[in-house]
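What follows is a group of structures, each given as structure tokens.
Bear in mind these aren't lab numbers, they're just calculated from the coordinates by the rules spelled out. Just so it is clear, the model here is predicted, and its values are computed rather than measured. Cβ atoms are built from the backbone, for glycine too; each structure is taken alone.
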Structure I
Amino acid sequence: MPSGDVYGALLADVCAGKRAMEIVERSDGYVMAFDARYLVAPFRKWDDADERRAMRFVRGRVLDVGCGGGRVCLHLQERGLDVVGIDSSPEAIACSRQRGVRDARVLTIDAIDDSLGSFDTIVFLGQNFGMLGSRAQARRILRRLAHFTTSRGRIVAETFDPHALDEPVHRRYRDQNHRRGRLPGQLRVRIRYRELATPWLDWLQVSQAELIDLLDGTGWRLSHALGDGPSYVAIIENTKERVSLL
């Protein structure tokens, strides 16, 4: 299957008003499909009530990680906040700028440095906490992010409790991860659209207990979570502890 800027192609079509389906394929062959119009939905049309509630916890200067079509950036701009959106997809950033995001940059989370300045809130909505990938990588990135936030820094992150899925196909996948020394919700996935597919990548989902363990020693702590279902938004506060980047 050809590779390329899959999200870029997807967002280019969505921004042009076309209907598009985002396909997520797991390494065991399990496939999920999502209507991609949510990627550019205005705030009043966000289906996820927890995401809407989470916006109350966003303050100060904001970094939107994986900004996509800019739906979060645009809402925060309307509230008068200073927001920087980053995404690894050039086409996604082009879509964001076209839709009115004032500061959207082609940048991966690994490439964040002091040139961006410091932030009061870092946002990972749309399940984007998953891009942290694995326990080791998540802890490394979280330590780095602690250095780029103010003393009142906060992370607003959406994730999913993988243990809530009780069907045999999901239990088998978690058991296989356990045997391989991976977190239960460390998914190996690729994103497909039309004839394109991303490379296989790790996408991390964690329960609240796993998140608390993951945050320990990174300069962050879980304050509370929004949501009663498997999907939830974690409100994560800076502990103000000095942490090593190593």
Structure II
Amino acid sequence: MVFLHGNPTSARLYRHLLHGLAPDHRCIAPDYLGFGRSAAPQEFSYRPPAHATLVETLLRTLDVSDVTLVLHDWGGPIGLTYALRHPETIRRLILMNTWAWPLTHRPVLQAASRLLATPMGRIAVERFNAFVRLVMPATTGSASPLRPDWIQTYAAALDTPTRRLACWGFARALRKETQWLRALWTRRQRLRDHPALLCWGMDDPAFGHERCLQRWQRLFENAHVRRFPATGHYVPEEKGAALLKPVRQFLQSTPG
């Protein structure tokens, strides 16, 4: 099982799933450069395609096969980059509040990304950790406390300007990587026959709506779907160990 996180989290996002699944599965959960326990080299571009290249290199080096991809947020397009290039190595997919298409139809997200891409937006993220301190609470579901402890943990992890630059790279990419996302989505049919589980936080102002979910359902026509009405964007954090039951049921129903 390969777990890929998004912005501004790390492999820690999946700790509850890892704890429950590791005894029976080989689990690989990398931190992207700039996040978690990985290095944060200043010369790295921190663009999603660059992260995707490193993930592909890692998985090819490990010679993985029969893979279950577990993807959240930017983990979706990053993981699908690998999956579309190596579909023969993929057994199934578990997707949580993610996308793999241009967000041109979402003017609010485009405007937010445009604002964050400005010099003032960069300063807000790099100096004041604004993405973690403002965006994360705003996209957490109503079932969670206003400022959960785990948000502070991610804020503390982005403790240098370079690490916050990594966070900023993802934020501006919602608008900047339109062509990359479009090219990715045009190849999606290569994965249509793979089993998929969609665990969706419906209280997510960014991706918690039926239109987003239906895009995935049109691709994976027999997808297993679990909707969580009061859960926001950060499904693995907000649901915690409660995700183990639907994930285990899915794994058992789609044996490798």
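Here are some notes:
- Ranked by distance in nm of label points 7 Å out along Cα→Cβ at positions 34 and 130, structures I, II are topped by II, which has the highest value.
- Of the structures I, II, the one that 92 was derived from, the read-out being volume of the Cα convex hull per residue in Å³, for residues 26-81 alone: II
- Of structures I, II, the largest value of FRET efficiency 1/(1 + (r/R0)^6) of positions 42 and 66 (r between Cβ atoms, R0 = 35 Å, to 0.05) belongs to I.
- Comparison of I, II by mean count of other Cβ atoms within 10 Å over residues 58-65 - largest value held by: I
- With FRET efficiency 1/(1 + (r/R0)^6) of positions 10 and 114 (r between Cβ atoms, R0 = 35 Å, to 0.05) computed over the structures I, II, the top value is the one for II, the highest of the group.
- Which of I, II yields -13000 [helix-only ellipticity at 222 nm (-39500 (n - 2.57) for each DSSP H run of 4 or more, over all residues; to 500), calculated]: II
- Of the structures I, II, the one that 22.4 was derived from, the read-out being mean count of other Cβ atoms within 10 Å over residues 162-169: II
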